[in-house]
Each structure stands twice: as structure tokens, then as C-alpha cells.
Structure 1
Amino acid sequence: MRPLDGITVVSLEHAIAAPFATRQLADLGARVIKIERPGVGDFARGYDETVYGQASHFVWTNRSKESLTLDLKHPEVQHIMAKLLETADVFVQNLAPGAVERLGLGEKDLTERYPRLVICNISGYGNSGPYRDKKAYDLLIQSEAGLVSVTGTPATPSKAGISIADIAAGMNAFSGILSALYLREKTGVGGSVEVSLLESLGEWMGYPLYYSHYGGSSPKRNGAMHAAIFPYGSFRTGDGKDVMLGLQNEREWEKFCNQVLLSPRLKDDPRFDSNSRRVANMEKLTAIIHAAFEDLDSGQVVERLENAGIANARINDMEEVWNHPQFAARQRWRDVPTPAGLIQALLPPATFSAFEMRMDAVPGLGEQSASILSEIGYSAKDIASLQADNAI
């Protein structure tokens with residue numbers, strides 16, 4: 001038994017934030033009915049064709065779901081949605097602001113008709129305020145939330161390499177829905193959860209916000225270097241490879257000087273005898289570290305770091321991550337069916353002693369439309385008529 005076995009989720013979703021949230025509900029056993037546009041589907045299906053002709057974003061965020069295609073403007077579809085929501089536990093949507101209200105699926109309407117329903121609305125900027133109707137894609141939210149301003153090199157502000165604003169919102173939607181379901185167990189009443197991309201990423205920006213507001217200046221963009229701790233980042237070794245290392249305290253600084261740099265007197269150098277002074281003199285200390293590493297290859301540097309108990313890591317490319325020995329040793333990969341064949345997927349990070357996360361198929365567009373409509377009382381003739389009318 002999984003925690004969300006028996007829970008049904010109906011989702012008007014596209015792109016990443018809402019699909020990522022509902023996939024995690026599916027991981028825990030929930031039945032997720034994904035509503036898609038007939039003939040086109042979630043536009044994330046067309047982002048790329050890299051996974052046997054399928055989009056990488058889509059196969060990542062949509063396994064273990066059922067795809068039902070509906071033209072939401074068709075008169076009969078309102079009846080279909082009503083039938084679905086009668087037995088649903090959760091309704092999720094991340095359509096454009098105002099869209100669900102125009103469809104009669106706004107929070108007020110649904111709360112009155114389905115008092116046990118948990119409603120989750122995901123948007124770019126929230127359902128009020130001057131930015132309510134502003135378009136909000138991940139890169140734009142990264143910019144508005146200040147992430148781009150503190151990421152990259154001194155010369156080049158940069159976005160994160162993943163859809164981090166969408167992921168932040170999806171994680172908050174997921175935890176918010178779980179909290180609302182738990183509260184419903186106590187009260188018998190559903191209620192709503194509102195999540196915005198800006199507020200989600202704004203929360204994740206806590207450190208640079210505090211640093212800047214109370215410290216008087218924003219953290220500097222230092223590429224792979226930490227802006228407020230040093231040494232903490234990427235350093236070049238004698239064989240031309242980079243090694244990532246990080247120090248957290250003065251005890252580690254002493255061990256780094258003694259056992260890695262082989263320069264015990266450096267630990268008491270007044271330019272470097274506290275973290276704030278090391279940050280202030282970052283360029284000078286970087287030159288000293290590079291000089292110590294120039295006659296060592298990356299393996300030798302890592303060996304010294306390991307022996308000294310200094311945290312370190314390789315800078316892996318994507319294939320090296322895919323083949324990471326830790327994933328293999330812990331058996332984290334599973335086969336997942338897709339319309340184009342089996343692919344591998346990582347188990348979700350939370351490992352439970354009582355059950356394993358669900359890892360079912362990625363659905364084809366409209367693959368479950370007929371079976372879902374049959375469940376709620378539509379005959380084969382009715383379904384054929386809806387298909388002929390392009391309603392499904």
C-alpha cells in the first residue's frame with residue numbers, strides 16, 4: 001500500500017510546475033487524470049524529440065498518469081468535468097490567469113459544489129497584485145526573483161541550467177496538496193492551495209536577499225565559486241582538470257593548509273585567518289592554491305583532500321551523472337514504459353521502508369480517454385460521437 005492509494009487527482013496542466021507536482025502525487029500512489037487538448041496535448045510534449053522522439057521534459061514529469069483529451073470549450077465537456085470532479089480528491093490547474101473562472105472551474109464554484117475537494121492553483125505571480133496577468137515563464141521568473149543577478153560570472157549574469165522556478169513551484173504545490181489532504185482528514189473539508197512561481201523562487205532566494213538587504217550589497221557573481229565562503233569552489237590542477245572543494249570552518253582551514261597545501265604557516269597569515277578575510281583576498285589566495293596544485297594531477301589533489309577530510313567533488317557532465325557509481329550501487333534506476341519504448345528513470349529521492357514509489361508508464365496523448373469516459377457512464381457510441389465532434 002502506498003500513502004495516496006485511492007486518491008484521485010484531476011489536473012488541467014501543462015509545461016513543468018503542475019505536471020511535476022502531480023507526478024509526485026502519482027509516485028505516492030495517486031491516480032492522476034491529466035486533461036490535455038485534443039490533437040495537441042500538453043505543449044511540453046513538443047519541447048524536443050530527444051527521448052525516442054519524445055520530449056525530455058515530458059517523460060520526466062508525466063509518468064504514472066492517465067491522459068484524457070478534452071476540448072474544454074465544448075458544451076458536453078462541462079458535464080464530463082463535473083462527473084470527474086464528483087469523485088476526485090484533488091483538482092490542480094496552471095492555466096493562464098482567469099481561464100478556469102471562464103470555464104466555470106474557479107475556486108469559488110468548485111468549493112461550493114465539491115466541499116471535500118482540495119483545489120491547487122499554480123500561477124506565475126499569484127491571483128492578485130499588479131503582476132497577476134503578466135506572462136510568467138521560468139527564465140522570466142528567474143530574472144524577476146533575482147536569481148539571474150547572482151548567478152554566472154562577473155561579466156555574464158546567467159540563468160540556472162534547469163527550470164528551477166517551475167521546480168520550486170511544483171515542490172511547494174506538492175507539499176501544499178499533501179498538507180491540505182491531511183487537514184481534510186481532520187476537518188472533512190477540502191479547501192484551496194495557491195502557489196506562485198515568484199513566491200516559490202523568492203523563498204529559495206532567502207540567503208542572497210538577507211545578505212543584500214542587511215549587508216548593503218548583493219553577493220558577487222563568482223561562477224563556480226561561493227560568493228560568501230572561501231575557498232569554496234572550482235580549482236584547476238596540474239593536468240588541466242578542475243576539482244571542486246569546500247571549507248566550512250577554521251578547523252578545516254587549518255587542515256587544508258597543513259595537509260593539502262603543505263603550508264602550515266599560511267593558516268595564520270593575517271590576510272586569510274578568517275573566512276571574511278579569505279573572501280576579501282580571494283584572488284591572492286586563489287593564486288596560492290593554484291601554485292600548490294600546479295605540480296599535482298586531479299587524482300593527487302583529491303587524494304590529499306580526502307586524507308584531510310576536506311569536502312570535494314568532480315564536475316560531472318550529464319553522461320557521468322547518468323552512469324554515477326553511487327546511483328548504480330544503490331540501484332536507483334528503474335525501467336519505465338513510454339509510447340516509444342522503455343526508458344530508464346531515477347527513483348524519487350525519498351526512500352521508504354514500507355513501500356517503493358510508483359514508476360508506471362508515460363501516457364500517450366489521449367491514451368486513456370475512452371476508458372475514463374466509460375467509467376463515468378459514456379457508452380462506446382457516445383465516445384465515438386464525441387471523437388467525431390473533436391470534443392475528445
Structure 2
Amino acid sequence: MSEPLKLGVIGLGRAFTLMLPTFAADPRIALVAASDPRSDARARFAEEFDAKVFEDAEALCADPDVEAVYIASPHQFHVAHVKCAAKHGKHVLVEKPMALSVDDCCEMIAAASKGHVKLLVGHSHSFDLPYLRTRAMIRSGAYGHVRMINALNFTDFLYRPRRPEELDTKAGGGVVFSQAAHQVDIVRLLAEAEATSVRAFTGNWDAARNTEGAYTAQIRFDDGSFASLTYSGYAHFDTDEFMGWSGELGQQRDADGPYGRARQALQKATSVTEEIAMKNARAYGITGRDAFRAGDNLAHNHFGLLLASCERADLRPLPQGVMVYGDATRHLEEIPAPKIPRAEVVDELYDAVIAGTPPLHSGEWGLATLEICLAILESAKTGREVELRWQV
């Protein structure tokens with residue numbers, strides 16, 4: 001193996017904590033720098049990783065020891081941070097959603113091209129191995145073409161601690177920007193066709209959390225196939241029940257544990273300041289890397305129930321593999337438990353930067369996914385089907 005990729009991190013919040021076990025365990029990555037406005041997070045990162053820390057993202061991007069940057073800052077800062085990294089010749093992995101507008105995405109793609117750097121968008125759950133394996137099974141031709149995809153996910157997303165902008169759609173808040181990006185990515189990955197239009201509805205049912213907490217969308221593809229996507233973050237039903245109580249991050253959940261935990265915990269916050277403090281307590285800084293270490297024998301990550309209906313079988317990605325419902329029999333195509341969670345993200349980043357392999361989750365890919373997220377919002381607002389133009 002070549003030398004590890006020297007990675008700088010912009011933003012040590014919740015998104016970073018999800019990728020931290022991956023970066024810390026994968027020998028292909030060396031965490032060498034970080035920037036964050038919180039001094040406690042910077043100090044802990046410097047101590048735990050013997051790394052440089054910066055209050056300013058520009059200073060991190062200018063550091064000659066940094067080869068690539070993982071941008072995990074809030075959504076509204078993605079465009080500025082990607083352009084800054086590209087200006088300094090740093091390869092980029094930017095969290096989803098890529099940005100909040102098509103124009104911003106185009107600026108990011110152009111900046112990466114001008115800077116001659118690789119631009120990847122993720123992580124999203126379309127990096128998860130069960131979905132990648134399902135894609136490979138579809139591409140083998142053994143089950144015929146995909147004709148229909150149904151994706152369903154019910155979580156407690158809206159009742160986890162949030163900053164004010166995370167509950168403001170115009171600032172990138174709500175489930176469409178944060179969660180539809182996962183679901184749209186997965187469906188596009190498996191459809192093997194370009195999306196052509198979207199018809200959607202959204203739900204905003206809690207005045208205290210005044211943003212989209214649910215949606216359902218229909219996507220039409222250019223080969224005649226179609227997909228139905230439904231998501232709710234209102235903390236009632238939980239689709240982990242359909243996944244053998246394996247959690248979204250591969251953790252084993254207690255089916256008999258306390259019901260309504262997210263809503264109950266949130267009631268302890270009596271002000272915006274207290275809710276922000278609760279959110280920061282879930283991020284890196286107050287606690288260090290050991291608090292976010294992956295457990296043993298984790299299953300693979302997932303994003304709820306999904307069925308890809310092909311001409312000769314229905315394929316259902318699971319945390320342990322892919323269930324195949326064929327014409328005469330059904331069976332499970334097992335996948336070994338991951339040694340490093342979300343290692344597929346590093347696979348794609350490392351291959352793109354070191355080997356020059358064109359990434360699947362490129363800037364153009366991220367733009368196409370964002371366009372569909374924006375179309376969900378537009379269709380719900382206008383009551384009309386929205387045609388797409390930026391798909392790949």
C-alpha cells in the first residue's frame with residue numbers, strides 16, 4: 001500500500017462523528033488537521049490525533065501537509081469550503097447534501113475542475129455494501145432489468161437535537177435536504193437509468209419543528225421504470241423493526257427498549273440554547289474518539305426497507321446481505337460483517353485520489369441527487385410534476 005492519504009477535516013460535528021470510526025481505523029487515512037469554531041473540539045482533536053488544528057477553514061486548506069479535505073460543515077457552508085479547498089489544490093470529500101442550489105453545485109464542480117482535484121459527495125447510504133452488492137447483482141443481468149423500486153424509512157430524525165437552521169428549509173433544514181439525499185442516492189444507484197421527472201408531497205405537522213418532517217415522492221426514469229420513496233422523521237413507527245432491529249449505523253437495537261426516547265429526551269431542552277448544547281454533546285469535543293468507536297461484529301449500515309423489483313426477482317438489501325425473492329425460491333446472498341464501518345467511502349476516495357479512478361459519487365452525481373431533492377420541494381409546493389435536466 002502507498003502512504004496513507006493525509007486528510008484534513010472541516011467541521012467536527014455530528015457528521016464527522018459518524019465517519020470518525022472509519023477514518024481512525026482505516027490505515028489508508030491519516031487525520032492530520034481539523035478546523036472547527038469550537039475550541040474544545042479543536043483541542044481534543046490535536047491531542048488525540050497529534051494533528052494541527054485551525055479555527056479558520058482557509059488556513060487548513062492552505063496547509064501544505066493536507067492532501068485532501070473532508071468537508072463536514074453545515075450545509076450552507078459547503079460551496080464556500082469546496083471552492084476554498086479546490087483553490088488550494090486539495091481533493092474534496094463533501095458531505096451530503098452537496099449544496100442547497102443547482103447553481104452552487106455547478107460552481108463547486110467548476111472549481112474542482114479548475115483546481116485539477118477530485119470532488120466526491122458523501123457519505124450517503126449509497127456507499128453501504130449491501131446496496132453496492134445489490135447494484136452488482138442487477139448489473140450481472142441474472143435477474144433482468146429493474147422495473148420498480150420501493151423505499152420506505154421511518155425514524156426519529158426530526159426530534160434529535162437540532163440547531164435553528166436545521167429546522168429552517170431555506171437554510172437547508174428538514175428531512176428533504178438531509179435525508180432524501182440518502183434515499184435518492186440509493187434509488188438512483190439501483191435504477192441504472194436516468195431520472196426524468198418527480199411528483200411529490202411533503203408533510204409539515206409540528207409547529208414547534210416548522211419544516212418538512214416527511215415526504216413521499218414518485219420518480220420516473222428514462223427506461224420506463226419508476227420508484228416510490230417515502231420517509232418520515234416524526235418519531236412514531238421505526239422501520240428498524242423491519243430490519244431485525246439492526247440500526248441505521250449497524251448497531252443492534254433493543255426491541256424492548258423505551259419507546260419514544262428521542263421525544264422524551266428533547267423535552268429536557270427548554271430553550272434553543274439548551275437544545276444546541278444537547279446537540280453539541282452528541283458531537284466530537286466534549287467527548288473524544290472512544291465515545292464514537294464502532295462496536296464489535298457490527299452489521300452493515302442501512303436506510304430502511306427497500307425492494308428493487310426486477311423482471312425475474314425482487315431484491316431486498318439487508319444489514320447482513322441481499323435477500324433474493326426469485327420465481328421459484330428465495331435465498332440470502334450473505335455479506336460478511338464489516339471490519340471497518342463505511343470503509344467503502346475510503347475505497348472510493350482513496351482510489352480517486354491515489355489511483356485516479358473516476359469516482360461514482362462525483363460532483364455531477366451529487367448535483368443530480370440535489371436536483372431531485374429540490375424537485376421534491378417544488379412539486380410539493382406547486383402540486384405539479386417536475387421535469388429534470390441535470391441527471392447522470
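Every number here is computed from the coordinates shown, using simple stated rules; none is lab data. Predicted model, so just to flag it, every value in this text is computed and none were measured. Cβ atoms are built from the backbone, for glycine too; each structure is taken alone.
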### Task
Please state which of the structures 1, 2 yields 16.2 when mean count of other Cβ atoms within 10 Å over residues 104-111 is computed from it.
1
### Task
Give the label, chosen from 1, 2, of the structure having the highest value of distance in nm of label points 7 Å out along Cα→Cβ at positions 224 and 344.
2
### Task
For the read-out semi-axes √(5λ) of the Cα gyration tensor in Å, a value of 30, 25, 23 was computed from one structure; give its label from 1, 2.
2
### Message
Between 1, 2, which one scores greatest on FRET efficiency 1/(1 + (r/R0)^6) of positions 264 and 312 (r between Cβ atoms, R0 = 30 Å, to 0.05)?
### Response
1
